[in-house]
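Nothing in this text is a laboratory measurement; each read-out follows from the coordinates by a stated rule. Keep in mind the model is a prediction, meaning the values are calculated, not measured. Cβ atoms are built from the backbone, for glycine too; each structure is taken alone.
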Structure 1
Amino acid sequence: MVSIVTKRFIQCHDYLKEQGVIRSSRQFALDINYLPQNLNKVLKGDRDIPMEAMRSAIEVFNINPVYLYTGKGKMVIEEDTDEFRLLTIVTDNSNNEKIVHVPVPAQAGYAAETIQPDFVSELPAYSLPGYDFQYGTFRSFDVNGDSMVPYLLPGDKVVCRFVEPREWGTAIKDHHVYVIVSRGAVVIKRVVNNLARHRHLLLISDNDEYQPYRLNINDLREIWYVKTKISVFDHSTSDTHNELNARLNSIQVAFEEQKKLLEKLVNERDNEGNNGNGSI
């Protein structure tokens, strides 16, 4: 049984086909960088649409993420806008900014064009100690999917500093990790900044199974520089290190034994040669 989001995704696919936006399901699959045979299984209701494929469909065909997750609004976003939206912040009783957290279930709504200040205000908000988090606007996001493995794992949280749109051309550092909020999606990627020359960002995953792709400046809504991550502590890590150290020690011992054996064989050969040279 597939999820309600997948069922709405299928409705959007069928709508695009009826409107003549896509010629075939195969073309649709190729346009979103998804295997046609896998899309066929999704359309038959045999499997859920993966997050990465859904993100790509939202970007390429302007599918409305609010409709996908709530069933409200139009299936496809028709209007286009180049304006950057205003950032909503949350403060405490002393008027100090708090860090707003955007969990996975809220990310589609957060990226929607129709986001309202009340939506952000209702998200979890907190503070962190330390000088680094006392000045500036910060937001944290859940890591979803495996596109940034091994450096970011599903379930990790990244705490990020807001990058002002006027600074995008110069402040975005090549091959650093950012949270990119575009029209309809929230992704975490390494970035190559081509905004000044070609008006796009090249987004790169750490997992080689995901291909890099471009995101045009007109599709950008927010950019957040990843400052730190919060991850679940793995109590088995120390055991793993101990096991690895034991293996390395075993290899070292074996190497020393082989070295001594080789030296012994060389000495025996040299002694036999000397004895042979001295005989008549």
Structure 2
Amino acid sequence: MASTPLISTAELAASLSDPDLRIIDCRFDLSDPEAGERAHAEARLPTAGYAHLNRDLSDLSKSAIHGRHPLPGMSQLAASLSRLGINRHSKVVAYDQDHGAYAARLWWLLRACGFQSSRVLDGGFAAWKREGLSLETGDTLAAISTHLPERLELPKYLWLDAEAVASGLQSQTITLIDARARPRFRGDVEPLDRVAGHIPGALNRPFLDNLDANGLFKPPQQLRREFEALLDGRSPSTVVHMCGSGVTACHNRLAMDLAGLVGSRLYPDSWSGWITDPARPVAPGD
């Protein structure tokens, strides 16, 4: 089921009877952290569980050093996955409201921890509802619990900390791609973090550029052309993705995988983590 990081609404609708299927609702609103959970209670895809960005997919206790959405601890993540009924045999489909950025966070965490059968619903809840497919409403169903007997591990070669990013930029061995919108990258506006601008040497690829006018991912061939133009001859394996807090960075990682440009990594602390140390350089403009 996971030969591609995406799944269409039609394919998912045809798979609902699969006993190994686990659908996870990742809807979230940065300005209202409980909005996604409320939306889940009102209407959700059939059998979907809910993963909260702050409680399940991040460890906010580490925010002072690692930014707004630090990676979750592995015991924390294992407990969340167990609560959601996810085990090594599960075929996980993550979705959010539409663009897939929050769903991509769960997708990346699962893939990084060795869960290969995980995908993101292309177009999310909006596409599913637009097509008139079945929804559950009312009280949330009782969670399907499971147990992950082994300790989860997030291999260090899949992500970089701030020191490795700084070293890689200095030695020109990494290509840092920032997924934030252009005005935030330039430092023209900064609605979320206390410092505006970007990491010197970073390139900008707003994650919404991965989507077409209908809110679906662009075709793989088009994504490949666009990323190759940005890389300008650099190897995909040099790419390190970042954003404001390590969430939408996963969207660019997914888009590169979809395009067949594999081997890129993540800087999960991203901009909000970088600026926790005032000694780190900041650049305005392009």
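Suppose Kirkwood radius over Cα pairs in Å works out to 22.4; of 1, 2, which structure was it derived from? Here the read-out was taken from 1. When distance in nm of label points 7 Å out along Cα→Cβ at positions 101 and 197 is computed across structures 1, 2, the figure 4.1 traces back to 1. When helix-only ellipticity at 222 nm (-39500 (n - 2.57) for each DSSP H run of 4 or more, over all residues; to 500) is computed for each of 1, 2, the one that comes out at -12000 is 1.
Using distance in nm of label points 7 Å out along Cα→Cβ at positions 5 and 261 as the calculated read-out, with 1.1 as its value, let me know the right label among 1, 2. Checking each candidate, the match is 2. Between structures 1, 2, the greatest calculated value of relative contact order in percent (Cα under 8 Å, 6 or more apart) is seen in 2.
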